[in-house]
1. Compute relative contact order in percent (Cα under 8 Å, 6 or more apart) for each of I, II and report the one that scores greatest.
2. Suppose you compute Rg and Dmax of the Cα atoms in Å, for residues 148-187 alone for every structure in I, II: which one lands on 19.8, 60?
3. One of I, II was used to compute helix-only ellipticity at 222 nm (-39500 (n - 2.57) for each DSSP H run of 4 or more, over all residues; to 500), and the answer was -15500. Which one was it?
4. Taking mean count of other Cβ atoms within 10 Å over residues 364-371 as the quantity of interest, name the structure among I, II where it is greatest.
5. If Rg and Dmax of the Cα atoms in Å is calculated from each of I, II, which structure is the one that comes out at 28.9, 93?
6. When mean count of other Cβ atoms within 10 Å over residues 84-91 is computed for each of I, II, which one produces 21.0?
7. Have a look at I, II and say which one yields 19.4 for mean count of other Cβ atoms within 10 Å over residues 60-67, as calculated.
Structure I
Amino acid sequence: MKPEPGTALVDELRRAVREAGAPEDFEPGLERPRDASHGDYATNAALVLSGRLGEPARDVANRILRAFDRKAAGVMEIEVAGPGFLNFRLSDAVYWGGLLGILEADDAHGRSARDRPRTVNVEFVSANPTGPLHVAHGRGAAIGDVVASLLDWTGDAVTREFYVNDAGRQIDLLAASVEARFQQLVGEEAELPEGGYMGEYVRELADRAIREEGLERLSGMEPEERVVLFGRLAIRWVREGHERDLDDFRVHMDLFREESGLYTRGEIEGVLERLRAGELIYEEGGATWLRTARFGDEKDRVLIKSDGSYTYFLPDIAYHLDKRSRGFDLAVDVWGADHHGHVGRMKAALQALELPEDFLEVVIIQLVTVMRGGKEVRMSKRAGQFVTLRKLFEETGVDVARYFFLMRRAEVPMSFDLDLALDTSEANPVYKIQYAHARLCSVFERAALRPEEARASEEELVELRRESERELAKNLQRFPDVVLGAAQARAPSQVCAYLERVAGLVNAWYHEGNLDPSLRIIADGPARPGRLVLARAVQITLRNGLGLLGISAPQRMDREE
């Protein structure tokens, strides 16, 4: 496979800095400038070396420049900028050769390997089994799923995991709520428990229990026995609904891990024993406290309340120890905004138990507001009124729902604009990308050529002389860097922004042929083979990028306006 653009540049830069006086252990950094006018690549090597060599940075930069072999690096232009940056512009030959590398890589374009792959547990959604998944769960599902994909694409071994909170007071409330609805269905007066679940789905659970278990059997039970049964049935049915919703939303979990298992396996007591042995807990006010303040938390935290019940913090600690015991090098947790304050105490607890400081990483997902006609679709979880994830993606389509959740940074609140989501024109960003892919599929249909048969020699690629073609080729070859950066930042939105930019460049390049037929991709002439190779490289990049996001890359779309 041909090397990525910049590989020869890295090798030559490494040699030039040695010649300019850099120590043997010095590795120059190389990155793509945010401002394209600064070139294709830039290095701050001279600024870093300035302190080590005791010389002005620009003097060091000029010495590197004089030692640098442009031809060996495939560089057209090199300049010293600012306090001592070196900016590089690659020659067109590097980019045209890189197009052939994309075609050769095909499905692997965008993927990279790690020198030391990690085993990574990405835990996300983890909704309580007390009701259907709603839109906030949907945002966490989409982002968590693609964070896992990004880590996989960049060389880690990833497990997608759903933590089932099937123990504790919320389960008791669900069972009691189903019992109240059961009594109402059989004509008795009953009030929901304080803090109970009020959604229509609770009545549906009670009705299903009557149909499947039989009214005679249920009526013959003692209320306490019936509540236990309702709790067990409700958890199972709600979980089945979660799994169906996630599967249909193209989120496929590798593992569901139950909180109840922590109790049956004795892991809760095991944590308490470890903490007592390390003198990390104490009694005060009838409660049991963990000394998290000693490890950077703002204050100590309660593990066992004065009534003897556990706080949710204790099983959470046991759960993360369970992840570590299963051999994971890194745990990435995707949590809702209401768990923001839980991050510091969890990290402190794991540090107290001598886990590596970098074992736990948390991605916080901010809230979602659903908008229609410029107005918020009101939601009240307490009143049982909320937009379910299934209702949303059945209305918008899975592609659109996933993309809209992914295109904004996780750490900022988002407005899900239903009007834009239902717009099938290119004003809708996901359709803009998909149309760009479909257009180039139609190009190959009109050329009566299978896309994988696109071929061009280096001499034919040189015929790609337009700036739009060079800019497009340059951006296509940034894809592996974009994926790597998005993986490191845990930021799927960076891939979305990249794909939208590429789609814009593709559409502009394509439409140039509307103004001048000689510029059409399949127009006869010396540039035709090169343009078809460029079109194929676009197809591969957009297809791989959309696939990484869990979104389809259609070959045909009927409506483009």
Structure II
Amino acid sequence: MRKWRLFVCLLLAGLALGTTAPALLAQSIMERLVTPGPLSAPHAKLESKCSSCHTSFQRATENRQCVACHQEVGRDVAASKGFHGRFGKARSQTCRSCHSEHHGRAHDIVAFSRSSFDHGLTDYPLTGKHAGVACASCHRPGTKFRGTTTACAACHRTDEPHKGRLGRTCHSCHGTAGWKALKPFDHRARTEFALTGAHARVKCTDCHRDEVWAGLPDACVDCHRKDDAHRGSRGSNCASCHRTTRWAEVTFDHDSTGFSLIGGHAAASCAACHGAGNTVRNPSRTCIACHRKDDTHQGGNGEQCGDCHTPRGWSRVKFDHDAMTQFPLKGAHRQTKCAACHRDPPRVAKPPVACFGCHAEDDSHEGRNGTDCARCHVETAWDAVTFDHNRMTQFPLLGAHARAACESCHTSPPEQLRPDTACASCHAEDDPHAGNLGANCARCHDSEDWVTRVRFDHDLTRFPLLGSHAGQECSACHADKRFAAKGTACADCHADDHHLGQLGSRPDCQGCHNTRDWKVWSFDHDRQTRFALTGRHRGLICSACHTRAGDPAKQPSRCIACHRRDDRHRGAFGEDCERCHVTDSFSAIILP
């Protein structure tokens, strides 16, 4: 009972003091009485000093209290580095959310798990082969995790073959994927000696022997003395000719010697002119000095080979025949070999310039047309003739004439005989009219086809071809090709097989018929004769009245001529029937 009273008295005293005394005093008395439990072993020395971690009634200040002691962690959080600076929960929550206290001395306040720890949240992510290394390989006992060095040499001192001669920044060349897997090393920037061509594929130790990395000579000959085919005769500046891509690839600028290597010279080997081992330093520059054996003229054209030949190829000649001679090479002449015309060297004999001088054997006219072949032939091809018969003569070649061979008309040289331009002079044998239609064949025939393309205009004759006549063959009316006319009357061609002479021996056919169709006819009996067809007469066929052969104009027109049998009066009232009868019906009577 006394203890309880003592506790209450102390509590009241603490409350009273808490309102007037500093918080530190209240914490030291009051809060110690209500502590939740003993601290962990690392914080055991602070168990009597609650104010080291707590501020009375101000939990928000606890993180500041923590980093006041754990300053390294505070700096990491502020700089966003290290585990606490990279772990989001450590930056946004209170320290005690992970590191809880007052659970006793044996409590693990850190709760660190080696198997699940994410090393990527540190300043040194484990990549490559580091990811499979055990923690103890780098984090030695008695050393804080954060205090472990990240220098490669700290772990790989025994693996480092350079023995420290290249410094301790191993990562500048090596990577975590494998110790032997090297990163690209900028040899130009780091050493001022760029590795180009085949140098880029050479092992480092091929040049840096015995791990000597500094002070190496950079002259080509220092490494390639054994490759120098010139044996020092060209000096030590190998780079003036050779390239790093391949030792045998030469880039010497021969233009600098005054003798440019062009054409076939560019592909020639150095030894071709400079001898084996380039012992001939200054060979002769004249063409004949190297190409005497190639001179097919055997000196006949002198030794100035460059006047005609070019370095592009010995067989490619650049002699300008057009400008340097009086005979320009055109057409097929340009493709002709020199020896085809120049059978002897030009200094011995010059070939003729007249066509006939070379082409006498090609002249199919055998000299009949003279020797001026160029009037008709051209240089492109001997068979290509350019003689313009249309412009140069008074007889244009049209149609089949343009395709005819010259000899078809020109049976003798033009100087001796000029063909007559009249058609009959050449086509008399082709004239089926035997000359009866005259010599001007062109009135009907044209030069394209003698037989099928006939254009005679029959409408210009006395008998224009109309209707069905226009489609008839000439021989349908003209019995032979002399074209003697049978006559222009219809009866001359059309025998009267229908009327049998009832309309006369030579009837006027066109009076009823027309040229469109023989069966289509029209005859106006009322207008074309003096006997109008009225009444029952209008429907009768022609042969009903025209029963006898003879001229229809002479046919009698009196009624009794046709109706004598119909006269019941037996002639008692005479033969003037129309006085009483009418044409509508014979039995109809009109009294006078």
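No lab work stands behind these numbers, since they all come straight from the coordinates. No experiment lies behind these values; they were computed from the predicted model shown. Cβ atoms are built from the backbone, for glycine too; each structure is taken alone.
1. When relative contact order in percent (Cα under 8 Å, 6 or more apart) is computed for each of I, II, structure I gives the biggest number.
2. Derived from the structure labelled I.
3. Here the read-out was taken from I.
4. Ranking I, II on mean count of other Cβ atoms within 10 Å over residues 364-371, first place is I.
5. I
6. I
7. The value was obtained from structure I.
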